[in-house]
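Right after this note come the structures.
Any read-out appearing in this document is the output of simple, stated calculations on the displayed coordinates, not a laboratory observation. What you see is a predicted model; the values in this text were computed from it and never measured. Cβ atoms are built from the backbone, for glycine too; each structure is taken alone.
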Structure I
Amino acid sequence: MSELQFVIRHQANFLQDKMVLVFKSDAAKEYFRKAIPGVHFEDVSFDEAEYVVRAGVNGQVLSYGYTMKLSKAEMNELSTMNWSRTAELLAESNERLYEEMKNKQNH
């Protein structure tokens, strides 16, 4: 597995203007960047991403990622207390969503 990539998604027109996203492929990261109009991705480190989901930015705790493609068991594993595992799961969810959307476009 390649090294995980962490970004803060900035999108002023969304209810959640900042969100931490985790990717395990450049292709998935690029797909999400292009799919969200007006988005800006700020690359951050593992430690910076962990910090902002725990402590926040300017008093605002940032939520993490899209989790819609995780199983119930995987959802139960999400915890800022185990950021390594949570990051892996978030990246996997984004990869599954990207693959699903790519397959829909090819059919």
Structure II
Amino acid sequence: METRQLDLNEIANKQQLTLNIAPYEQPAEMEARLRREQDDAKHARRIELTLYSACLGVIGTTFFICAYIVLFRDTNSETSKWATALLTSIVTGLVGYATGRAKK
């Protein structure tokens, strides 16, 4: 039986493959690493959900206060202008976020 030699340069230069040389990882070490990575990912998702919820709460509260000022209050024109400008900014930001225009 003929043994074919493996050319590492050929493997490393291919576009589809990645050559990685790493030390052997014990099964217990691998389980601990994977568990830690899962916990880190869960924590990151929790933080992201908390931030989104807080931002949504602030934006929603501001939106309803401004809408109340514009629609139902008899206020001076300066306050109405501020409320209208904030409403416009909130709606523009939400539409931009929804359509993904800020992505590069």
Quick check on the output: 2.8 is distance in nm of label points 7 Å out along Cα→Cβ at positions 40 and 56, derived from one of I, II. Which one produced it? II
Tell me which structure, out of I, II, gives -25500 once helix-only ellipticity at 222 nm (-39500 (n - 2.57) for each DSSP H run of 4 or more, over all residues; to 500) is calculated. II
A value of 2, 13, 23, 25, 21, 11, 3, 1, 0 was computed for P(r) over Cα pairs in 5 Å bins from 0, in percent; which of I, II is the source structure? I
Origin of the value 1.4, where distance in nm of label points 7 Å out along Cα→Cβ at positions 72 and 96 was derived from one of I, II: I
Among I, II, considering only relative contact order in percent (Cα under 8 Å, 6 or more apart), which has the greatest calculated value? I
Per distance in nm of label points 7 Å out along Cα→Cβ at positions 8 and 24, the highest-valued of structures I, II: I
Work out mean count of other Cβ atoms within 10 Å over residues 48-55 for each of structures I, II, then name the structure with the largest result. I
